[in-house]
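Trainee: Pasting the structures in now, so scroll down.
Where a number appears in this text, it was derived from the coordinates with a stated rule and is not lab data. Predicted model, so just to flag it, every value in this text is computed and none were measured. Cβ atoms are built from the backbone, for glycine too; each structure is taken alone.
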Structure I
Amino acid sequence: MRNPPPASADVALEPVRAQLLRAARAEADALSAAADAEVRAVLAEADGRAAAILDEARRMGEADAAAARDAARARARRTARARELAARRECWEELRRRVVAGVEDLRHADSYPALRARLAARVRAALGPEAEVAETPRGGVTGRTADRRLDCGLTALALRALERIDGEAEELWAP
């Protein structure tokens, strides 16, 4: 059974999330600009090929030329779209990797013991005082009772936060 993440974890992680989102947005902008340049180059190359095909096709007939040009542009659009989607996927995977790494680095912060204590208190508040609380290998805690489990590990919290901002994150690299 999944339990919602504790509200205080969201509040505690908000500065980290904001900084990670700023860094991700900057990197996504750079990746998006590079993808846009690559798209323009692909379209320019396709337009060049289409023009050459058009010259040949003019001699053979206007109908053939139009069909060839349309086919070349469609291929260029598909290629450009595939590259854009691949760049977006790469951006998302890099954002995810950086968010998880950044959150897991909290284990080394001076404030980590207090954060761990707040997470343990949240687990007990959600599952009850009888909950067995254990630290996760990558930071944070998990809680367990006979019939319920709550994962407040830093990695799990980061991934849940990313799931919640999925639509917002797409805006980072949208044109």
Structure II
Amino acid sequence: MQCRLCSDRLPLGPRPVFTGSPTARLRLIGQAPGRRAHLAGIPFADASGDRLRAWMGVEKAIFYDAARIAVTPMGFCYPGSGNGGDKLPDPICARTWQARLQAALPHVGLTLLVGGLAQKAYLPAFTDVTAAVSAWRRHQGDMVPLPHPSWHNNRWLKLNPWFEEEMLPVLRQRIAALLAS
């Protein structure tokens, strides 16, 4: 929480936004908190969070239970916006914290890679989000890629109906079983 590695490049200043506990069974790795999440100090505190929780089949109380679910983005602070969306977080954040978080979360049985930045870091063999997510049947291990739940991806969702029709029911079952154990 005291990290200030890139504070000189953050338009709203540093405010690391993440959750987690050594007991967490599920981990979400996204890009970085958006403006609303930064202001609230709560990850996915926006419409994207509502959509993500619906995709996962979990209520807010479970989603924000750090003993069950860790939310550890590639960048912990809001990086600002530009060119029609949020900027990418400074890579120093991921280089500094991702391996440490992996070690600090020994009971994670499933990691959701939310969006392209996390997928490039953890599934580098895939060239884009569609390629990574469409290979969901091959991701029966501990990493599952998802598109970002932003409204910016509504077109992607329409072009890929298999995601909601085939993949999400299986994912919800995996999450429910994991969180029940």
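Trainee: So if we calculate distance in nm of label points 7 Å out along Cα→Cβ at positions 115 and 147 for every structure here (I, II), which label has the highest result?
Mentor: Checked I, II; max of distance in nm of label points 7 Å out along Cα→Cβ at positions 115 and 147 sits with I.
Trainee: To which of I, II does the computed value -10000 (helix-only ellipticity at 222 nm (-39500 (n - 2.57) for each DSSP H run of 4 or more, over all residues; to 500)) belong?
Mentor: It must be structure II, since only it matches.
Trainee: Also, I was wondering about something else. Taking FRET efficiency 1/(1 + (r/R0)^6) of positions 91 and 163 (r between Cβ atoms, R0 = 30 Å, to 0.05) as the criterion, which structure among I, II has the greatest value?
Mentor: I
Trainee: In addition: From which structure (I, II) was distance in nm of label points 7 Å out along Cα→Cβ at positions 43 and 59 calculated, if the value obtained is 3.1?
Mentor: Among I, II, the structure yielding 3.1 for distance in nm of label points 7 Å out along Cα→Cβ at positions 43 and 59 is I.
Trainee: From which structure (I, II) was mean projected area of the Cα convex hull in nm² calculated, if the value obtained is 13.0?
Mentor: I
Trainee: If FRET efficiency 1/(1 + (r/R0)^6) of positions 107 and 155 (r between Cβ atoms, R0 = 30 Å, to 0.05) is computed to be 1.00, which of I, II is the source?
Mentor: I
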